[in-house]
Structure I
Amino acid sequence: METYYAGAYWGPRKESPEECARRMEVMLASLPKSDPSFSRWFKPARSLKESLKRPLEPRHVALQQWIQGGVTHSDGGLPMKDLGYSVMAWNGERDEYDDSDFQVACGGYSPWVNNACVFKLPSKGPNAERVLTTPVLTALVRSMAIAWEPDWAVAMSHTHRDVVKPLQVERSPYVAWVTYLARHRGTVPPLPAPVHIESVEDKGTLIVLTPEHFTAANSTHVELAQRVRALLDGAGLLQPVTP
């Protein structure tokens, strides 16, 4: 059984908790349009029962306070704002195979850290049947792209990632089921069918490899991903994120 995730990644970008909260608010407002399982979130606690008592309020002020509490501290207890802020939320689904969570690291401007928003996606169950489809994953990646304005983003299986990772240049974008590339990377060239390309406002481009359920067990899917990667790399769109 392949498991899947979706992640958005960007380089050092100094942002305050207020600015990060604004972006988080945009993402949380759009997520329910992707799938109903993304309509509510809870803050982590020592147990699932306790976590369900800690709903995440999608209001700006509450989000700012939450993010501020995720600042990294030194061994001496001093805040290290250059490392940014880290927070996590869970959607409250008790079935560990059918739940989702997300982790966000934002506001970091040290060259030694990466900023990211990463979703753990359901793998088996009613939620998984809906989420692991091209329309939902495309909408999810679009939501992250609009909110966080990353350098790149992707929705892919862990198995596919493991297959292509040995060939991957560090900090460079993966090309998988759904890929987003920021506009500043350049113009996406014509790509072979059945690849679908669409704009994300004026921010970048979504590349959807296939309307089918992409799986690393399907050699046709993997070969298509490799072919598209070669074309994008040849066009200079897959340069590593510069620290």
Structure II
Amino acid sequence: MADLSDDQRVVVITGAASGIGFATAELFRDAGDVVFGLDIAATVPEGVTYVECNVADKASVDAAIEVCAQHGRIDVLANVAGVVQFGRFDQITEADWDRVHAVDLKGPFLMMQAALPHLRACRGNIVNVSSVAGNKPQGYTTAYSAAKGGLTMLTRSLALELAPERIRVNAICPGTVDTPIVSQVAEMFPPDLDPRVADRLMMMLPGRAIAPAEIGSAIVYLASREARMITGAVLAFDGGM
């Protein structure tokens, strides 16, 4: 295990095999940090250490954090992994509900709890990727909105709790980001979806969508020393959505 240089940080990113997580891992890697990319798929960027992890499973999370903390510290934890759900409320199954909440809310909870002792070792910080749906209700996304709303409030609450320890916790709430799942979004809509709702949900799709690296850059900033006075912030990144 190589020693860290004075300006290197240990960065842990979930959902690093695609989309926002992949782009974020590249940005931290290019900045010279030691980056661990957690996912269930081993397609993280070159130069990023892949660690298999199911964020919804405590044993998997604990094992992954043990690997990531081999330097005795975790400077940055970016909770990016997430799943999306569209559909009418009365057609959501219990399995649908549990899957969305397991990844989008329970996952960040498990990751933050497991990483906290190692964040304390260096006064590290956390950036959670929530969603515009976690700030403002979105029709036909009840399970997703509930999970992301919970993540937004979890971020704010934990920021208050950890502020005396100078551990920062922030969140980014993107609109629709140009990731692989975007091409499948329209296919998830109910066939009788109100056109006005569809127009709102589609306003940020390809052609006008947010690039993953744009969200990644915001994560890098919130995790930086320049953002040392920012905690409990929930940054809307949605083009006015």
Structure III
Amino acid sequence: MKTPQELAFQAEKATLVAQQGENQKARELALEFLNETGNTKYAYHFSWINRPIVQLPQDIVAFQEIVSSVQPDIIIETGVAHGGSLALSASLLCLLDVMEGLNPRQSSRKVIGVDIEIRPHNRKALDEHPLRFKMELIEGSSIDPKIIQQVKSHVQSSERVLVSLDSNHTHEHVMAELNAYASLVTAGSYCIVFDTVIEDLPAGSFPDRAWDVGNNPKTAVHEWLKSHPEFAIDKDIDNKLLISVAPDGYLKRIF
């Protein structure tokens, strides 16, 4: 139970976060930062427990807060790359186990990573990682019906599930992923759609990719939400982070 001091601190923080979200200049500066650091691939500069994690520090902290709050049994991630996000999820699941007095190696908590290609050097690094026992690797397209069924086979009806979508960033692909995996998210948990910021960056920012303004995760999120009232964008997270690759991408399941 929280003390009056803690409750007062939380209330003050909520007020300040809301004010920050209304600060248009701060929002513009945050987007300018992302645009200016795009050429140096700022998001590629970090790692988590010795694995490169292609995420912004702000989104990493937000993910930790969500995992701490939701306390998921299963985390589903599309997009493995170097495996840093898998290492993050695995480490957080281990911490949840420890905090509950469980042995992480005996707990059933898992992170399931799906990627159309897990490159040999990345698979080797993950296979040798100390937290490999918390990871389930599935190679194949995240929207292939056989792969979707394989992922679903790891989820039991009684488990709390968190989903993170971070693979192919085209509108069509993200729509297909949302239709495939969002239904697995339990009430109070999240489906996090990364790289929605593509819609907010200048057109042509990704000349070697299939996605661009008008064709990206944010356009998919906004279309998908029209027919899925059980989810809502958690604007408090957007207002708190400001600098994020996932604006409008933190989708909380309400019911």
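Where a number appears in this text, it was derived from the coordinates with a stated rule and is not lab data. Only a predicted model underlies this, so the values are computations on that prediction, with no experimental measurement involved. Cβ atoms are built from the backbone, for glycine too; each structure is taken alone.
When Kirkwood radius over Cα pairs in Å, for residues 84-139 alone is computed across structures I, II, III, the figure 13.4 traces back to II.
Thinking of I, II, III, which structure, once distance in nm of label points 7 Å out along Cα→Cβ at positions 4 and 28 is computed, gives back 1.1?
Values: I: 2.5; II: 1.1; III: 4.4.
Only structure II yields this read-out.
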